[in-house]
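Engineer: I've put the structures underneath this note.
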Structure I
Amino acid sequence: MAGPHDDTPIESMEDLLAPFHQAETPRAHFRVGTEAEKFGVFADGTALPYEAGERGFGVTTALTRLRDQFGWTPKREYDDGPIIALVREEKNGKASITLEPGGQLELSGATQRTIHETCEEFRTHMTELRAVSADHDVRWLGVGYHPLAAQADLPWVPKLRYGVMREYLPTKGSRALDMMRRTATVQANYDFIDEVDAVRKMRIGLALSPITTAMFANSPFSERTADGTRSHRAAVWLDVDPDRSGMLPFAFEDGFSYQRYVEWALDAPMFLIVRGSETHPNTGQPFREFLKDGFRGVHATMGDWTTHLNTLFPEVRLKNTIEVRGVDNQNTSLVCALPALYSGIFHDEEALVAAERFASSLAPDELIAARQDLPALGLKAKVGTRELSELAVEVFEIAKAGLARQANLNDDGQDETIHLAALERLVRAGQCPADALLGEVSNEALDAQSIIALTEMTASH
């Protein structure tokens, strides 16, 4: 896919479709890329600031120490701009560490052949992160919604598009700022062979999305209180921006294709246009209109198209990969379960056929309706008359069989189903991770230390 600074003009629909065609990958070269966000807090529960401040440590401190001690290279949006990301070449490609609007720190891992490699990469990341932050007693939390901080407690990361989003998105949804600054997720990215394969995987991923969200529900706390939800993050996403998020009902219709996704993206409003260090906020202008008329003398490039595709937030997103997005961040023992689950489905043809058959048995309108109930009910929410807990077990069976057939073994001779084991135990008991967290607390109001103890991420499983 073109980079955000590609100034090639867009001249046709073929140009808009090109990033997807260029991303097509032979099955033998399939990989999985995993992204995991996390919240940093001091031991007393105070959120990390962006700059170091009076306590001597902030998000930028972590970035500069990672650069100096572990060979990461800083990235800036423009010359002399602040560090907003780090990159490093790994044995399987380039990894990056990026920042979300409220200072959430995200590892975007290199593309890995197996989930064993994914887990090893994550363990290395957490070891490095703890090494650069332990002297200030910083803890990193693996949950889907900030369990301690109010909006006023969090910093703003000075990334160009975040300033525009901060003003625009609250006009589209009342929970937009919470989405930006108080949510954290695990995402997994998968290759596709061609358009037919991409369509199959998009439909399956979208159909399974409510089930997946419920089985990974892991955000029952907000502002130090057990707030009655299983996934507060999922509740937030119901009220963000309907123009660029949700389940994409058109994906279940006959004729879904790259072009149909592009048509939807063309009608979605933009955030801004970036030219060097200059930004041109054009909130609300559909990309289709920008492509036709430009904006204040600025005309559409392939870089603008890439940027726009990255500002769309459906539950499953089509870019140069199929991106599964609808999951809360997890504690360390579960963080590899999402990439494992969909590797079992998407990387094995027999599992893909079974998942396609299973997904087609679920009514899209009932799946969309389930999204309203699952933030509070978790796996007890229903699709039609069936509980998500029942459906989740069927998804596990398909994924486990796919992983077993792939037979990617670690040094101990174990296949990748080991990365599903902890979550499967919960799901077969009718529970999501949030239920397990709630089982450890005895009252609604909690102190910061108790929440940190429950949710802190470590370097080992």
Structure II
Amino acid sequence: MECISVFDMLKIGIGPSSSHTLGPWRAAERWIDELKVNNDFDKVEKIEVNLFGSLSLTGKGHATDYAVMLGLSGANPETVPTEDIGSIVSSIKETNTLLFNKEKSMPFNPSTDIIFNRKFLPFHANGMSFTSVIGSKKTTSKFYSIGGGFVVKEERKNSKKNFEIKCSFPYPIEKGEELLIFCKRLDMPISQVVYENEKSLRSEEDINNELKRIWNTMLECMYIGCHTEGNLPGGLNVRRRAYDMHLNLKGDTPYGNSLEWLYSIRDTEVKFRQILKWVSCFALSVNEVNASLGRVVTAPTNGSAGVIPSVLMYYLVIENHDGDFDDIKRFLLVAGEIGSIFKKGATISAAMGGCQAEIGVSSAMAAGALTELLGGTPEQVLVAAEIAMEHHLGLTCDPIGGLVQIPCIERNAMGAIKAINAAELALDTNPENVKVPLDKVVDTMWETAKDMHTKYKETSEGGLAVRVNMADC
């Protein structure tokens, strides 16, 4: 049984892409670990990196080359000051020298030593290799970034599953049906079952501290997005909209830090149109930060990072002004479990399944989590997740210019609104009358992913990506 922790699904990292940025970054770290285990690190004289398939086709727009350089430099995506990223990369480019893992100076010319290879490797669309040169000997190690920051080697037997993540949860879950069986047997809501599993891996204090760190990162991300003006980097000249939306929504309400910001919103009289705008503002703010190489939480990916925090904010500022950490904890636990069911049964990689694998999954995660907080039964939680995904099936990934901007940023706002709608529909649904269970929609999503043409899977070779000329933007 494959066990995936909530903290595997919700990771802190640098934007704009979990599969194209965080994954290659972590792969570089893992390669360094391999070199050290084999006692080769100190002997390495030269490095070469090959990026294949989708990592090549949209790698520039997704800052994959930046991620590789940062990973090789020993920077940690969870802690590196985002304001230092530009200077680290600029120094490598200007000097053609890399401080390998912060330990040894190494000649490295990014323009020749990072090779964008349009060839797709048969194992997965996001392949990469790291080659070390020691004297006359070259040694190559391959990795695959399979979505959400997960990185694997080719030894796995099934490209859509990650058999490197193994554990012994007391309540192992692969499908929604199994989750409901445990809820009924233990007389527990979904969040409590997930919590019991997490306690088999770490202490309650560690779980709570990590969930707080995740939520604080989300909150900070929304705050930064709502308070940063100007255009996004990358050449499309996309203007940040969260700043103007937030300014118009808050009016003359004064506040300072991010917590004051949260409570000031709670005190505002909010009507239906304002609710739509606030939720959209929260979602846009996160993904504008993501698009500018800011720090976000994969939920389950960077490209879909805005859905879960915006829906959770909706609950806290609209539905329940007395909401506290217990609510936040339950929301994140449920969301993480639903995401893991999609990862086990389908994919969370846009390069494998299109945007249904990112925005669709994040919308399902948020819908289910919101449903539990609103008093839904475990059965209704899964109904909400199913409704949200059902209406994202077939969604393609066709980013203009290979950038995680158009249509990616707006899709987070749409996914958040759909999640709220799905939760409301589920709460008014008798699960006994449901015709399509969650497990069926997971299977359908995977079949749809396999049938989808490659050009609609994060290659920028189809859809909007070829209909809109960057020169006209």
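Engineer: For structures I, II, calculate mean count of other Cβ atoms within 10 Å over residues 92-99 and state which one comes out highest. Intermediate values should be presented prior to the final figure.
Structural biologist: Details: I: 18.2; II: 15.4.
Comparing I, II by mean count of other Cβ atoms within 10 Å over residues 92-99, the maximum is at I.
Engineer: From I, II, which structure was relative contact order in percent (Cα under 8 Å, 6 or more apart) = 19 calculated on? Show your work: numbers first, answer last.
Structural biologist: Values: I: 23; II: 19.
Computed on structure II.
Engineer: Then there is this: Name the one structure among I, II that helix-only ellipticity at 222 nm (-39500 (n - 2.57) for each DSSP H run of 4 or more, over all residues; to 500) of -12500 was derived from. The partial results should precede the final answer.
Structural biologist: Values: I: -12500; II: -14500.
Traced to structure I.
Engineer: On mean projected area of the Cα convex hull in nm², which of the structures labelled I, II is highest? Could you put the intermediate results ahead of the total?
Structural biologist: Values: I: 20.7; II: 22.2.
That would be structure II.
Engineer: When FRET efficiency 1/(1 + (r/R0)^6) of positions 284 and 348 (r between Cβ atoms, R0 = 30 Å, to 0.05) is calculated for each of the structures I, II, which structure yields the highest value? Before the final figure, lay out each step's value.
Structural biologist: Values: I: 0.10; II: 0.90.
Top value of FRET efficiency 1/(1 + (r/R0)^6) of positions 284 and 348 (r between Cβ atoms, R0 = 30 Å, to 0.05) goes to structure II.
Engineer: Also: Consider the structures I, II: one of them gives 0.95 for FRET efficiency 1/(1 + (r/R0)^6) of positions 140 and 220 (r between Cβ atoms, R0 = 30 Å, to 0.05) as calculated from the coordinates. Say which. Kindly include the intermediate steps, with their values, before the conclusion.
Structural biologist: On the way: I: 0.95; II: 0.15.
Here the read-out was taken from I.
Engineer: I would also like to ask the following. Which structure, out of I, II, was mean count of other Cβ atoms within 10 Å over residues 364-371 calculated from, if the result is 33.5? Working shown, then result.
Structural biologist: Details: I: 18.1; II: 33.5.
Label of the originating structure: II.
Engineer: Among the shown structures I, II, from which was the value 90 of volume of the Cα convex hull per residue in Å³, for residues 372-443 alone calculated?
Structural biologist: Details: I: 108; II: 90.
Considering all the candidates, the number was obtained from II.
Engineer: I, II: which one has semi-axes √(5λ) of the Cα gyration tensor in Å, for residues 228-419 alone, as calculated, at 35, 21, 17? All intermediate terms of the calculation are to be shown ahead of the outcome.
Structural biologist: Numbers: I: 35, 21, 17; II: 25, 23, 13.
Only one of I, II returns 35, 21, 17 for semi-axes √(5λ) of the Cα gyration tensor in Å, for residues 228-419 alone, namely I.
Engineer: One of I, II was used to calculate FRET efficiency 1/(1 + (r/R0)^6) of positions 148 and 388 (r between Cβ atoms, R0 = 30 Å, to 0.05), giving 0.60; which? The partial results should precede the final answer.
Structural biologist: Values: I: 0.60; II: 0.95.
Structure of origin is I.
Engineer: For mean count of other Cβ atoms within 10 Å over residues 244-251, which of the structures I, II scores highest?
Structural biologist: Numbers: I: 18.8; II: 14.6.
If we compare mean count of other Cβ atoms within 10 Å over residues 244-251 over I, II, the biggest value is for I.
Throughout, read-outs are computed from the coordinates displayed, never taken from laboratory work. From a predicted model like this one, the values you see are computed outputs, not experimental measurements. Cβ atoms are built from the backbone, for glycine too; each structure is taken alone.
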